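Have a look at these structures, which come just after this line.
Values in this text are rule-based calculations from the coordinates and carry no lab data. All figures in this text were calculated on a predicted structure; none of them were measured in a lab. Cβ atoms are built from the backbone, for glycine too; each structure is taken alone.
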Structure 1
Amino acid sequence: MSARQEAWAIVLAAGDGTRLSSLTTNARGEAVPKQYCSLNGGPSLLQEALQRAQRIVSRERVCAVVACRHEHHWRRTLGMLPARNVIVQPRNCGTANGVLLGLLHILDRDPLAHIVFLPADHYVHNEAALADSMRMTAMLSHDRDGLTLLGIEPDDVDIELGYIVPGDALEQGIRRVERFVEKPSAASARELIARGALWNSFIFWARGSTLLELIRGRLSEIAEEMINSLVRDRRGGGMSAVKGLYERLPVIDFSRAVMQGAESALRVRTAPGCGWTDLGTPRRVARTLQRLRLASIMQRPENVFPLIASVDLATQYARLWSLNSAAGSDL
């Protein structure tokens, strides 16, 4: 069977997007999480991520992890997914808890699941090129234990991104992970790129059961508490146990808490430069708009979701740039 027939996709969409709040505040003064904004009109970043997932799995196997407080943003956007594929966190507690909750929901439905995880708030210029890399990585990762990351070939020196340093070659383009480097200096980034380091896209594949064991090894107490809370809620037909757990969960980053220190269980495959960016700062939004000249050359894939985005980052950036230029300050 193909990766499309067997795999699941989980789009991680529970983040609050506070780093970009200067660009994502709407007309009512509300900061809209980045994933519910568009880059240059058209679909929101979340909608584009959902379409990205559907390039490798069927819509019935696309799930999204969202935060309860963002319901007015995601309710219509996710209306075309099966209701049980919308996995709601009582609050955002970081990517580690989001990955774990989504993973447990899928394993309850499919104990043999293979899963690809994708961020909801990134931009990709050449979606077809990324999709080719994702499909090939999914096929190569199918019979592997551990976790396989998709590393993006850098097209610039960026000191605000995380880098993956590949280790020994395995087969068919997959390498071991030697180490991670977060936000290096410009000189270090140049050296890393010269050595073949890749941008960490946070797109990764894993056999569900293997990923659960990896998380249990790193976050044993939280994993057991979440498993037990879900079991109690299934018996009781509600969400009270999970809600109670989320009231006391710490915010935990998956990369730092699970990946770093577990390099021996990780693999990486290179995706060619495809215009990928995480749009993590206003400066990176500006650079993306400028470099790609989105207003005139961007080719969007066919949209299969209604266009729902209350904030457009290009328009917001132009407005703030104008205001700050008039005031003689930098954005």
Structure 2
Amino acid sequence: MSNVKSRLVVIDCDPGQDDMAAIALACANANLNVVAITTVAGNAPVKETTRNALDIVAALKLSIPVYRGATNPLLQRYDFPEEFHGATGMGTAGVEFATAATVEQPTPAAQRLIELIEAHPNRLTIVAIAPMTNLALALTLRPDLAGKIEEIVFMGGSTGRGNVTAAAEFNIWADPEAAAVVLRSGARLTMFGLNVTEEAVFESSRLVRVGEVGGRDNPLVDALQFYFNTHFKFVGQGAVGAPIHDVCPVAYLIRPDCFEFDDCHVDVITERGPAYGMTLVDQRERQPAFDTRQKNVKVALNVNQALLADMVEQALRWAASRTATETAT
């Protein structure tokens, strides 16, 4: 897809249909070497997100180790968004991948993150597409490692409105205290908030084309169709497609030119109240002299939707061919 440099990647996720698409996009690209998948409670309980990650890895015929992470956010407690992602995080009971042949690794996710950063100093990119609990635990235990991560690219927050509340986007709101730890850690950070990811629309016509791959029923397509149908319930049947939020950080690693950015100071509101979980993004061109806060995050502001959708369709067609073969009778 592109001749960008090869990267060692960990995907920290809570599958989730759009997490599945992000995993497929990463694994379909030869320039990304996914060395681990870590899971966390988010779209569903961590037991379910871990099972989903194992099922996705098995269905795509991959040999990526999966590590279970945090069961709960640091302080926040909430009901899992079953209405949007289904009770298991992947839709209805009718969406079934082949049973995973592999099992989760015994090392906790936060500990494995520490080990991988130590083993690959300044070479490991972490794709965070879930609440940041695992990352916060790792960086709290070893704050010295923040500067040894090549980059943390994350889907979360917004420069404007939220989705779970008027102010807050789900991944940050689900564990604001963890996000604050990561944003204040000094690590190199690149943010893909709702202001961009809601423009990352994957058209229904493209999903139809993906569904034609293999010519048979496909759990990957079924899971994405559940996600699309739920989106249409919220926004109306006239929508041309649905945003697949979590593919954005992965797409950036493949084609950085797919996005436009600005360097900003970003922090998270952790005081309880209407703004709890909000990402406060300072986009002022000039700061007063007394404001000495550093610009700590590269914030995505615009996306080339057509280029992104082309990349995702290509990756999902690759994934559908593998999952269709897996489920053939």
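So log10 I(q)/I(0) by the Debye sum over Cα atoms at q = 0.15, 0.24, 0.27, 0.33 Å⁻¹, for residues 110-149 alone, computed for just one structure, reads -0.44, -0.94, -1.06, -1.23; which one of 1, 2 is that? Don't jump to the answer; show the numbers that get you there.
Values: 1: -0.44, -0.94, -1.06, -1.23; 2: -0.29, -0.75, -0.94, -1.28.
Attributed to the structure labelled 1.
Given a value of 21.9 for mean count of other Cβ atoms within 10 Å over residues 54-61, point me to the structure among 1, 2 it was derived from.
Derived from the structure labelled 2.
Identify which of structures 1, 2 gives the largest calculated value of FRET efficiency 1/(1 + (r/R0)^6) of positions 6 and 174 (r between Cβ atoms, R0 = 35 Å, to 0.05). Present the calculation step by step, with values, prior to reporting the outcome.
Details: 1: 1.00; 2: 0.65.
Evaluating FRET efficiency 1/(1 + (r/R0)^6) of positions 6 and 174 (r between Cβ atoms, R0 = 35 Å, to 0.05) on every structure, the highest lands on 1.
Mean count of other Cβ atoms within 10 Å over residues 30-37 computed as 18.5: which structure among 1, 2?
This value belongs to structure 2.
If mean count of other Cβ atoms within 10 Å over residues 118-125 computes to 15.0, which of 1, 2 did it come from?
Going label by label, the one that fits is 2.
Using the calculated result 26 for relative contact order in percent (Cα under 8 Å, 6 or more apart), pick out the matching structure from 1, 2.
Derived from 1, not from the others.
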